[in-house]
Every structure is written in structure tokens, then in C-alpha cells.
Structure P
Amino acid sequence: MIPLIDVKGITKIYNGGEIATKALSDVSFEIEKGEFVAIVGPSGSGKSTLMHILGCLDIPTSGTYIINGRNVENMNDDELANIRNKEIGFVFQAYNLLSRTTSIKNVCLPMIYAGIPKTERYERAKKLLISVGLGNKLFNSPNQLSGGEKQRVAIARSMATEPSIILADEPTGNLASKQSMEIMDIFDELNIKGNTIILITHEENIAKRAKRIISIMDGKIVNDTGRLN
């Protein structure tokens with residue numbers, strides 16, 4: 001079986017004047033369809049750089065990244081944007097919702113870029129919001145929602161284009177403990193339904209909710225537990 005994600009020998013070097021910083025060093029791993037993986041590490045470990053590469057928000061200095069059979073190495077900006085829109089659903093710590101826009105319109109947004117017809121956009125967004133427990137908040141704007149509810153909208157939006165991967169960057173970082181567990185319950189449910197989830201976190205109790213944990217330190221993988229055989 002071809003892995004959904006295939007990372008081989010990824011190195012990332014940032015050049016800042018006379019000083020070059022190696023954020024990642026010879027990182028390699030595979031992720032199969034349907035896995036629930038947490039990538040963990042302290043601040044400065046390289047996990048955010050890895051997240052940006054996995055999300056096609058940045059490209060490695062060297063090494064190969066293949067997502068769903070497509071090598072991103074030689075893609076131009078438009079091709080990378082297309083991968084981001086169709087293959088990856090993003091969930092961010094800061095939610096990244098449009099502040100003056102209703103929940104349902106926020107969820108519709110990626111579908112507009114994907115060229116999905118308006119009537120289908122609305123129905124799909126409604127179903128997604130109901131699925132995350134926000135059927136009564138379709139027309140609320142973010143300032144009328146709690147932090148946990150904002151993150152639910154963001155999760156619904158991440159699934160709008162039926163992506164191959166949900167990539168969540170510190171999704172519980174701004175939430176209280178109870179809300180954090182509720183958000184992780186949603187990720188559990190999505191994974192049970194077959195969604196592939198990659199979670200970036202520095203919180204050990206959050207990482208333990210995943211079925212596999214990749215630990216990164218000083219730009220290198222130091223542990224990889226629970227990998228599917």
C-alpha cells in the first residue's frame with residue numbers, strides 16, 4: 001500500500017544573514033490513510049517547521065515529500081495552493097475564522113475556492129456544523145461563540161472540501177481543559193469514520209489521545225510509537 005504521506009530525508013535550513021539555522025535534519029517517516037498521529041516536541045524542536053512542510057505552506061531545503069502520491073518538490077505556488085485546498089484541512093490554534101462572517105459562511109469559504117456550487121456548499125456546511133454539535137449556531141458570528149465553539153467551526157471548515165488529511169496545529173492551545181477534551185472527542189470520532197488526522201502539540205495529555213506519537217527534538221525524530229504495521 002502506498003502511504004498517504006511519505007517524508008524522506010527532509011532537512012530545512014533557514015538562512016538569516018551570516019547565520020544558518022537547521023530547523024529539521026534528515027527527517028523520515030510514513031503515515032498511512034486512516035492514522036491518527038500526534039507530532040510532539042517542545043518550543044524550538046522543529047515541529048512547527050515540519051507542520052508547515054506537511055501543510056505545503058513551506059518547502060524543504062532538501063529531501064522528498066510525497067502526499068497522496070504527488071511529489072511536492074517541484075510544484076509552483078499555484079500547484080501548492082491547490083494541494084492545500086483539496087488535500088489538507090487546516091485547524092489552527094487561533095481558529096482563523098472571518099470575524100464578521102457567520103459560522104456557515106466560514107465553513108463555505110474553502111468550497112468557494114474549490115469551485116463547489118453554491119447550493120451544495122450550503123448543504124454541506126450545514127451538515128458539517130451539525131456533525132460538530134453546532135446545528136443551533138449556523139448564523140452566529142465568531143464573537144458570539146465560545147473558544148470551543150469557534151474551534152468546532154474551524155474543524156467543520158477543515159472538512160469542507162473532503163480533504164485527505166486534517167492537519168491540526170495546537171488546536172487546544174487556547175482552550176480550557178474541558179473544552180480541549182471535547183475537541184479531542186471530535187477528532188476521535190472523525191478518525192473512527194476514517195479521516196487521517198495529524199496533530200501538532202506540545203501538550204502530553206493531548207498527544208496521548210492519538211494512536212501514534214512522533215516525538216521531535218532539535219530537528220530530529222527521537223521516538224515514534226504506535227506506528228501501524
Structure Q
Amino acid sequence: MTFDFAFILSTLPAFLNAVGVTLQVGLIAIATSLLVALINAALLVFRTPYLSRLVALYVELARNTPLLIQLFFVYFALPALGVNISGFWAAIITMTFLGGAYLTEVLRAGVEAVPLAQIESGKSIGLSDWQLLRHVILPQAGILSLPALFANFIFLLKETTVVSAVAVPEILYTTKSYIALYYKTYEMLAVLTLICVLLFLPLSLLLSRLERRLQHGQFGS
């Protein structure tokens with residue numbers, strides 16, 4: 001078997017575009033998932049009974065249904081109800097739904113790890129619930145949660161390959177398209193593997209370094 005390197009080079013522009021789509025979907029999903037998790041964490045901190053149960057139900061539903069099923073529901077089932085969503089936004093919605101649940105659990109664990117004495121001290125100096133959440137609970141919970149948060153960020157980036165099922169032109173979709181058109185299976189799988197290594201490994205190392213700096217109070221030094 002010989003590799004067709006000329007063919008590989010000819011596909012690079014398409015794969016560069018695919019990497020851009022992958023990062024776009026992944027980064028938007030991470031940002032929106034984190035926003036959902038922060039809102040849910042605030043609801044859990046205030047211990048509003050009905051809202052806390054609703055958050056718990058959402059987390060269980062999202063974490064116990066496959067991302068592909070969620071994606072198919074949004075992309076194929078909602079149009080039957082008159083709600084038409086593009087593949088790109090179906091990907092964002094479903095990845096936010098799943099990612100928000102995982103990050104909610106991460107922040108919940110971080111909130112529970114904040115020493116009770118810190119919370120009582122905040123109350124003793126007259127901080128409101130929102131001030132306590134903003135200045136005492138979330139900053140400490142965020143630092144305590146960094147390893148799990150960053151691990152889930154990488155997880156969400158990797159999960160972008162699932163959205164190829166609804167024709168979002170990310171790296172897996174591009175790979176499958178070239179294989180179907182030109183039957184260059186080994187070449188395209190090699191390119192896919194190389195891109196994943198070059199894309200995810202540096203991001204993982206960067207997040208690990210950032211995590212260490214934040215945990216030791218060295219960020220910005």
C-alpha cells in the first residue's frame with residue numbers, strides 16, 4: 001500500500017476549513033454550557049426546592065441520553081413540530097444541553113467543597129445571597145473545579161465529531177466525504193488522526209498549564 005501524498009495535500013484547504021468549524025462549534029458549546037452550569041449552580045446554592053428538583057431532572061435527562069439521540073431529536077423531530085433548525089445550530093443546542101449538565105455537576109461539587117466557614121463569614125459581614133455567590137462561593141468553587149472543568153472542555157471539543165451526522169462540515173464529516181468520493185480511506189484516516197492529535201493534544205496541555213497557574217495564583221504573573 002502506498003500513500004497518495006499529492007492527494008492529501010490537495011485536501012488540506014478543506015480540512016483547514018473543517019478545523020475552523022470544529023473549533024467554532026466546540027468553543028461556542030463550551031461557552032454556552034458554562035453559562036447554563038453557572039445559572040444552575042446559582043439555583044442549587046439558593047436551594048429553591050422546585051428549581052433544584054428541575055435542575056436535578058435536567059442533569060439526569062441530559063447525562064443519561066446519548067448525544068446522537070439528542071441531536072437527531074433536535075434536527076429531525078423538531079421540524080415536524082414546525083421548528084426548523086440548521087445542522088450547525090442543532091449541534092450547538094444539543095452540545096449545550098449535554099455540556100451544561102456535565103458542567104453543572106462539576107460546579108455543584110465545587111460549591112459543596114467550599115468551606116462552610118467561608119460562607120458563614122460572608123453572612124456575618126452582611127453580604128447578600130448574590131454577593132455571597134459572586135464574591136465567595138463561585139470564585140472558590142471555580143478554582144476547586146478547574147481540573148474537571150478543563151477535562152469536560154476537552155470532552156466537548158472531541159464530541160464535535162458526532163455532529164457530522166447532521167452534515168455539519170467538521171473534520172469527521174470532511175473525512176467521510178473524501179472517502180466516499182475518492183476511496184482514499186487510509187490517507188483520509190491518517191489525516192484525521194494527525195489533525196486530532198495536533199488539535200486536541202496542544203489544547204489539553206495548554207489547559208493543564210493554565211489550571212496549574214490559576215490554582216497557584218500565578219495567572220498574569
Task: If helix-only ellipticity at 222 nm (-39500 (n - 2.57) for each DSSP H run of 4 or more, over all residues; to 500) is computed and equals -25500, the structure in P, Q - done: Q
- [ ] Give the label, chosen from P, Q, of the structure having the highest value of mean count of other Cβ atoms within 10 Å over residues 2-9.
- [x] P
Task: Given 18.1 for Kirkwood radius over Cα pairs in Å, calculated: source structure among P, Q - done: P
- [ ] Have a look at P, Q and say which one yields 1.30 for Cα Rg over 2.2 N^0.38 Å, for residues 74-121 alone, as calculated.
- [x] P
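Throughout, read-outs are computed from the coordinates displayed, never taken from laboratory work. Please read these numbers as outputs of a predicted model, since none were measured by experiment. Cβ atoms are built from the backbone, for glycine too; each structure is taken alone.
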